[in-house]
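Peer 1: Next up, some structures in C-alpha cells.
Bear in mind these aren't lab numbers, they're just calculated from the coordinates by the rules spelled out. Just so we're clear, the structure is a prediction, and the values are computed from it rather than from any experiment. Cβ atoms are built from the backbone, for glycine too; each structure is taken alone.
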Structure 1
Amino acid sequence: MAIYAIWNNKGGVGKSYLTFQIASEYARTHPAQNILVVDLCPPGRM
C-alpha cells in the first residue's frame, strides 16, 4: 500500500490540484487498485 501526503500551511499553493494529479496518475497506472483521497485541510473544516 502506497501512502502519499501533501502538506503546506499556506493556502492557494496548489495542494488540491497536485493531489488530484498524483491520484489520477496512480489510478491510471494501477487500474486494479482502489484509490482513496482524503482532504484534511483545516480551512476546509466546517
Structure 2
Amino acid sequence: MPVRKRRPDIPAALAAVLQKCLARDPKDRYPTASAMRQALRPFC
C-alpha cells in the first residue's frame, strides 16, 4: 500500500523515500544504509 494512502499528510518526497525503503524487491531498495541516510537527511 502506498505510504501516502495511509498518511496523506506526509510530504511526497518523504513518501518516495519510504516507498523505496519498503520495496518488495531488494534491488529496488537503497543499496546501503548510508544511501538511505543521505535520502532522509532533508527531512531531519
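Peer 1: Using distance in nm of label points 7 Å out along Cα→Cβ at positions 2 and 26, single out the structure from 1, 2 with the greatest value.
Peer 2: Working: 1: 0.7; 2: 2.8.
Comparing 1, 2 by distance in nm of label points 7 Å out along Cα→Cβ at positions 2 and 26, the maximum is at 2.
Peer 1: Here's a follow-up. Which structure, out of 1, 2, was P(r) over Cα pairs in 10 Å bins from 0, in percent derived from, given a value of 22, 52, 21, 4?
Peer 2: 1
Peer 1: Taking helix-only ellipticity at 222 nm (-39500 (n - 2.57) for each DSSP H run of 4 or more, over all residues; to 500) from the coordinates of each of 1, 2, which one would give -13000? Mind showing how you got there, number by number?
Peer 2: Working: 1: -10500; 2: -13000.
It was calculated from structure 2.
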